[in-house]
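Peer 1: Please go over the structures that come below.
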Structure I
Amino acid sequence: MKQILPIALALLWSADALAQLAVPSPGAAQQTARARTINTGGENGAYHSLFCPPFPPALARFYFTGYACTPSRGTLENISRALTAPGAIGFAQLDVYSREAARRPDEFRRLTLIRRDIACEGLWMITRNEQLNNLGDVQGFARRMTFILPPAESGSSASFDYLREMDPEGLGTVPAANIRRVANATEVINEVAASTNGAVGFFVQFADPTNANIRLLVERNLRIVPVVSRELLRARVDDQAVYEVQEFNLSEGGVLGIGGRARTATTACTPVAVFTATPEALPAGPAQADQRDLIQRLREVPSAQLLPQQSAVARLISGARRVSQGAVETMVSAAETARRAAQRAVN
């Protein structure tokens, strides 16, 4: 009996040890799951509900299975997930991605942009002040204005911070005390509509006329200030422009502006970027080879196959109208003239 007990205990220990070896630790399981995520944004946001769904089937055609659209807090968290779980794919505002790449070059050597040709998110600067015609008017008076923004951790606020960094003598002069944060873009619109001091609101959103915020923007009849400047158009990431200038239709689907006319707006937009880890960020061997193939396969998928599955939204994206270079230069010149005039008045 004395001999049997140690043997039994040894067998139990061996079985338990084998079980622990066979079952991955919670951390390892989490890493495996995260490596096959497509990180998006809020569950009701455009990245998650519109832009991500075509990707899992596109990947599955090449036997990259198990990828799933996964909510997040947005671009910054998506970047963090891709750095800690190579193999994960992320959506990003290209301008926020560019800003972070400039701030953290060593980390971003482990990331690569897959593509940026799916859609472009508009930069919406709004006000009730009819004297603000272009970005130059805002830049010149910026240090006296109240700005209403979404939360500090949002992509919209990151975009605004990027604009301020590029424009230290204009938007960069806004005192912290003059920036008021609200819960989301809907509240930005409502707060600006209710303001009596010429407040300026800012948020970034895909210009889907059926989106509640875009509809509210039109219904409130707020003034849209084109976010177009020379500094903004010079911004680059991987030698490509961070911003484009497009004309957007805001009233498709029966939402019309004053007098029953369809409403359009021209402003800068930042492309929807898709990124992942570089192959070298994964272990040498099959993992690197698969990552290299995943990047190449996604780059070769025709853009039409990655458009949102809703036909109306797909038509909207396909019909986007880029503003001609001549028209953009005219807008930039007008903004610079307005800025100089405003700065003379302020100083």
Structure II
Amino acid sequence: MNTPLHLNRFLATGVGSLPHTSPYEACDLVFRYFKDDIPFWPQLPKRDFKENMYVQFAQGLPGVVIDEAEKKIYINTAQDNYAGELEAAYEHYLASDLDYFTVSPDYAAGFYEFIKRIKGMSFAFLKGQIIGPVSFGLTVTDQNKKAIIYEQEFRDCLVKALGMKARWQVRKLQEAIGDGQGPQKKPQVIIFIDEPYLVSVGSSFFNIKIEDVVTMTNDCIEAIHSEGAFAGIHCCGNTDWGIVLKTNIDILNFDAYNYLETIFLYPKELDSFLQRNGILAWGIVPTHSREGLPAIDSLLKKMAPGGAFRQRFSLISPACGLSGAPLERVEEILALTVRLTRSL
């Protein structure tokens, strides 16, 4: 693991997705609220289907078929050139050819706007994100509608490719800052691995060994660490936190608004995580509330069961991504996130 991530105060950040169609406006919002905390580049799935989090990082994967008209993505392992594409991906991985695993502007307009805007600016931290191999593998199927995670050869390639895409992302963020400030002032980069489908771990629908889940996750984390960046996991549902906390993550971003009590069911694993300087990222600001947002005092009261853990500096975020929220509600959620962080 890297040198532990040290915080000198509570910091606010976001999960990733926003409902905007304009990358310029999305980045404006991010910097308006998070420039003094942890700015993140915005994913914009409403701008284009290619910015759907499963499609966004599928570019260059062997056998990938993206049907924009039908808004579908799948892996065709039966196509004639599948074996060749698989071999090519491995060759570029072994050569550490990060550019082969580029995420292009039409797949991540928010990322390119973000790196353009940060040049010449000063930040202590910057945050990016990538889809996790478990969620991708369970959501995306092969041509026969079977979850692609059960195709062992592809699964191995997927983990390597996602790790390379994370490394590429870290490099781009570091280079953008370095262009304006010099290497000595580069911010610390944090990459969150988005794993909403970790909620399936342990269910009858999940036929992957737990040790394989840990290995896949750790392989992605190792790739992020190899670039001197920090790795977090974001899961916006309930899962077996004991498994997640046993991985080599630096940060755990969990939905503290809806599932706070569940993480304390794993005191041994949680204590071990904190003992090695792991950091909690409290997703305490609700994102799907039909009523008005709660007051700060109400959120502080909700965090009370974790009072001992609040004595440590940590991160505060919305509970989940915001692509499905109305624009005016998004502003309220981000503003509340920052106000709550300041109150802590």
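Only the coordinates and a few stated rules stand behind these numbers; no lab work does. Only a predicted model underlies this, so the values are computations on that prediction, with no experimental measurement involved. Cβ atoms are built from the backbone, for glycine too; each structure is taken alone.
Peer 1: Can you tell which of I, II yields 1.36 when Cα Rg over 2.2 N^0.38 Å, for residues 130-217 alone is derived from it?
Peer 2: Details: I: 1.06; II: 1.36.
It was calculated from structure II.
Peer 1: On mean projected area of the Cα convex hull in nm², which of the structures labelled I, II is highest? Let's see the in-between values first.
Peer 2: Numbers: I: 23.6; II: 16.7.
For this comparison of mean projected area of the Cα convex hull in nm², the top structure is I.
Peer 1: Identify the structure, out of I, II, from whose coordinates Cα extents along the principal axes in Å, for residues 122-273 alone was calculated to give 52, 40, 23. The partial results should precede the final answer.
Peer 2: Details: I: 40, 38, 28; II: 52, 40, 23.
Computed on structure II.
Peer 1: Once mean count of other Cβ atoms within 10 Å over residues 106-113 is calculated for all of I, II, which comes out largest?
Peer 2: Once mean count of other Cβ atoms within 10 Å over residues 106-113 is worked out for each structure, II has the highest.
Peer 1: Taking distance in nm of label points 7 Å out along Cα→Cβ at positions 250 and 282 as the criterion, which structure among I, II has the greatest value?
Peer 2: On the way: I: 4.4; II: 2.2.
Largest value of distance in nm of label points 7 Å out along Cα→Cβ at positions 250 and 282: I.
Peer 1: If you don't mind, there's one more thing I want to ask. Consider the structures I, II: one of them gives 3.3 for distance in nm of label points 7 Å out along Cα→Cβ at positions 242 and 314 as calculated from the coordinates. Say which. Working shown, then result.
Peer 2: Working: I: 3.3; II: 2.0.
For distance in nm of label points 7 Å out along Cα→Cβ at positions 242 and 314, the value 3.3 is produced by structure I.
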